[in-house]
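Only the coordinates and a few stated rules stand behind these numbers; no lab work does. Bear in mind the structure is a predicted one, so any value in this text is a computation, not a measurement. Cβ atoms are built from the backbone, for glycine too; each structure is taken alone.
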Structure I
Amino acid sequence: MIDLKSMSQQEITDLMRSLGQPAFRGKQVFIWLHKGARSFEEMTNLPKPLRESLAQTCQLTPPKVARKQISRQDGTIKYLWELADGNCIESVLMRYHHGNTVCISSQVGCRMGCAFCASTIAGKVRNLTPAEMLDQVLFTQLDSGLEISNIVLMGIGEPMDNLDAVLKFLELVNHPDGMNIGMRHISLSTCGVIPGIRRLAELGLQLTLSVSLHAPDSETRSKIMPVNRAYDVEELFAACHDYFRKTGRRISFEYAMIDGVTDHDWQADLLARKIQGMPGHVNLIPLNDVVESPLKPSKRVAAFQRRLESHGITATVRRSLGGDIDASCGQLRRKAMEEAKKGEDSQ
């Protein structure tokens, strides 16, 4: 079956021509898909024989809301989506004064093994398709009734580990006949997969690259982020400097504040030295308490921020949203998996 929603408008137009249809049918189908049509029967301006033909040869895979939690604290909405094959992924809708941001997943599970992340506990199951990434944005907007203005690829999975599909998703969500969300309103996060960073630099997309750094030294980073053993932090900083030189785009460095691990003054000093020469921004993240992890939140966030700022580095503390609804990446999926397992064990 053809994954129609993962296709560009031109690819759909070519498919229409191959079916003996006029070219304008491609645009019609594309618009229906990006409005959230769940079946071909909904596409009422298409001839019935064409709708029947598409239903026989193409598949649509709209997700189902498996669970939805709304924060009483700040209105953050956490979605657990059930995909067509029964797997589940997460998206989070965050409301800011500058607009509504959705954080989406790029994989079912993750194989990167970061010690502080709930997403990676069960490992990677599979990559998401461009359509499955697009549907998280589209159906979050439709279900919530809130217009999405910004996208963050920082949910479950490593985007650079599924880069071809991610790039196709970016093309689709940016299309003027689709959701038309501009590249400057999109952030793509990576834990440091250097080949992906270098490929992105060559493409020159005007999105924001966000690097999940979490430690400036190789010894600490290798302990909490296995990816550092493949792509050392020194190589990572070099790739980041190259990225800035080629794109002119400021990089955001995500830094988890872990008690006694990543919150020392000498690490702030080292981080500042490594960033010098490019307009990097450090986003300090108060660690979420993941039950399965021995790592605990730092009590030195403010002191670490002041230390960075004393070196002329722009540093902010990420506002914590959805603390009452398992909003941290992977927590809701993990909880659902555990409940399902308990149900199986009791049978």
Structure II
Amino acid sequence: MSRGDMDLIEHAAGPDEELRLALEDLRMDRYLAAKQLLRATDGNWALRTSRSQVLAVGAANNKAVDQWCVEEPSDPDALMMRARVLTQRVLNAFRSGLSGPPLTASVVAARAACKAAADRWPADPVPYVCYLALAQTDVDERFPHHRLHWDRPPEQMLPRGPWRVLDWVNERDPGNREAYHRMLGVYHARSRGGLDFAQWCTTFAPEGSPLNLLPLYAYVETYRLQLEHQQTASVIAYWSTADKAHYVRRGLDVWFAHADLRSCSLLDLHYLAYAATATGVGHAAGVFEAIGPYVTAAPWALVTPNPQWWQSEFRTARRRALNVTGGRR
């Protein structure tokens, strides 16, 4: 079997075997493996943030974390995971169309859980990341959920948003990947300002920082909306522009060339691989090698008229990248 045709593995934990086992436990309403996993991430904020996010998605539809909090009500990891799970439940409900007083009540409960977690361990950035996630449901400035969600930006060209909350995260974990993605999610939910924010982030993101990839996420979201509303002519017409090629090259040269591939986001690798092939910039072979057999539906399923065939499109892009040397830079 060639490298381009290897079997694919789609799992929320990706290559993180310890995370996979903890997820399996949570789905059976057991929390001990998750507790041990989080204990092992103490002091590594990036790993704690990313692992707890995945755990919360897996635990949102069961009672494992609720039971953990009953049995260990003062445990900082239990309180953080309760904030995570309640936040994820709010986001799930919001995406399903929940609005008005029921949504507000859910947001208030989740914010209270975030405060309890933050009070228990003030140094932990994750509760503040959850605050940012909840801001994604605050989409109408006429009826704001919280005044902090509509702060003035640090620069005039940027949109209003939860800037002080982002500052709180940065005080604890500067450049926290999820925090900036949550900010981008706020602007996507409001249908304005996302690309400006993403491009601004690259002006200060250091080498190896995943913030250098934020414009690629913004471009994918714009293209997804155009597909949804049948407003785009073709993938080539959309992606073959100088600005998109610029940010792909930045992703390759400023992020990928310096990233720790043992711990970087699998989603970031997929967005870079897709954008490198879609723009024609090329040089994606190394990115596909880093991905290996571990796949994510995004962005592939978001940028095709036939989402059910996204794995086939991923295979095609990977095969071409691995079989071609060089490319346009």
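What the table below lists for this structure:
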quantity	calculated
Mean count of other Cβ atoms within 10 Å over residues 44-51 from the coordinates reads 13.0; which among I, II	I
Winner on distance in nm of label points 7 Å out along Cα→Cβ at positions 116 and 180 once structures I, II are ranked, highest first	I
Distance in nm of label points 7 Å out along Cα→Cβ at positions 140 and 252 from the coordinates reads 1.2; which among I, II	I
Comparison of I, II by Kirkwood radius over Cα pairs in Å - largest value held by	I
helix-only ellipticity at 222 nm (-39500 (n - 2.57) for each DSSP H run of 4 or more, over all residues; to 500) from the coordinates reads -11500; which among I, II	I
